[in-house]
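Structures given as structure tokens follow.
Throughout, read-outs are computed from the coordinates displayed, never taken from laboratory work. Because the structure is predicted, anything quoted here is derived from the model rather than measured. Cβ atoms are built from the backbone, for glycine too; each structure is taken alone.
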Structure 1
């Protein structure tokens, strides 16, 4: 699978390069989660709003669990948030009434309310972003009309580089897991990666050399899959068993990265084609409807142009519906080239069911201001699962 994981697909005619730099400090990239529903005010759980800087969501969960004396699996959250950013996200923990003063290394609780159920992945409407771009070569007066144009056209709903890991390799590991190719997974996990820390490099070298105990000691706790494989092999298990028993959360994240890579390449093909909707598309009502077959293109195309509906692309899995007619002719060759089974039932058992994802989404409450000459501040909201980096790519900015 070969593609550029550092840049989500964009249409060539919708890019206005503005130069500039991202994330000179963590407060330059602010993400605030917009919950799908408010806390109920009663129940056996506490729903807490946590602000974090410089740590991943799994790291936050481990540190929070240690502070509360609970298990990480007892903590629920709706989605992963950026590490190199100031983020605010909702989590649920076993019910307590003394949480608003809690804080730790890289995190603090801002609000706490009782709630009736544990949060799960996807329990959010979307995210609100405030992003500072320093060293921009255009003014807010120049960028504003272009931003309005993007609001009218919608943004290509590609996955940003966060989905593919710091060094853009998660989808390769996910592809190996989906294929059940345990030697390929070990190769991905043990290959050296330019720019990684010496400690991680030592862990990869130990994996490559079959030094399982050394690998366990070298890899930080965040490297759950690498540590798991080393632990199973150290205990005398075989490589196939190590792959079959990868813990669910990191396994699912890697598989979703593979799905995301497949979607991005279908999206790129559709952007090259240039048509918002074609006969045989599986479209859905924005922001989150059920896919339906486009059989009357003349009737549905005006709705697509008004951003009421969008064509969809696949997140491959065992139960993903396939398009027909012109849409199949666009999507099928891409998936065939990627080695995705054309018959969903032939995918290995245990993989995701899969789904369809809109190719375009609305940009909500978008604005751009000029803090000081050369520093632009973008504010906007996106639905759950959509990436701010897809917006930034329309201004020629890569989040690397």
Structure 2
């Protein structure tokens, strides 16, 4: 059985060990050591990274069959004796997040009575799933305040092994999932939990604990949160966004919500005015376009190209011009939001998709699609003369 140095001293960053066996995992070389400071994935906490004799350790796994710890390597290891180095920044981040999770879970239990049913320490965010839903904002604020008060009190954190009989009388936050000797992690006078993870020595090392999101998942609530350096980096990023947003609107930070509400109201009115202007434009341009309609063997045909036009207008024009009559309508607009539309009225013996494909082919473009009676494709920044020729050739 490998001696687990990370239980004895989670702050250990370098160690020496002897190779017990060489093996493979998913076709990658792996080694088992007589002792290791590398934490294997488990209990919601990801594995450590680092090196063995300079070779990157890409994954650490506890083998289910015998409990052996496999160090999966980037390339084979040939030495018998090794020097291991832990990626300390990753390890300490995991220690901050995991101890912070214990504190936050106990805070939720004390304030709301909600029990943590699962925990996941991700690369960017940490989550716990609670067995309740419908937490009011005031309760969440109280939980966060209690958790951070425990951090600022810099309480001692320690771990120890106990027998199963002793664990039954320790009022653990959750019953242990293992049998035999049980490892207990305790936050002084606050939380006591069965846990095999790595933790800080005192709560002050956890740093700030910040809840960033709550989302309902059936009968449970997923709480996303950040601790320590993650929380500080998140605060810095959001503070920069706040300053940039306030600066762009020429208001103070405290006035930003009011400024945004005013912008939203202005935008709503502007959209109403735009819709009214678009309707007016349709009423004015439709008679002009009707005058440009040309006779065809099956009925009528209309082609027209605008240098630029709001993309929402073109489909409305195409439908109005083609509905209820045997007319083939080819409309296009240039510019960054350029659009090409082929619309077939009833009785037009062509497939709009095929006509669209031919036009795009002449322009050296692909894409678009639709139905036999209506098809469209984006044509951003296409040459307007080439576009006009392609439409004329399509009906020639």
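One of 1, 2 was used to calculate relative contact order in percent (Cα under 8 Å, 6 or more apart), giving 9; which? Please list the in-between numbers first.
Working: 1: 23; 2: 9.
Of the structures listed, the value fits 2.
Starting from the value 1.2: which structure in 1, 2 was distance in nm of label points 7 Å out along Cα→Cβ at positions 51 and 75 calculated from?
Numbers: 1: 1.8; 2: 1.2.
The value was obtained from structure 2.
Here Rg and Dmax of the Cα atoms in Å, for residues 235-354 alone was derived from just one of the structures 1, 2, and that gives 22.0, 69; the source is 2.
Quick check on the output: 15.4 is mean count of other Cβ atoms within 10 Å over residues 187-194, derived from one of 1, 2. Which one produced it?
On the way: 1: 15.4; 2: 18.4.
This figure was derived from 1.
For the read-out P(r) over Cα pairs in 20 Å bins from 0, in percent, a value of 25, 57, 18, 0 was computed from one structure; give its label from 1, 2. It would help to have the intermediate numbers written out before the result.
Numbers: 1: 25, 57, 18, 0; 2: 21, 29, 24, 23, 3.
The value was obtained from structure 1.
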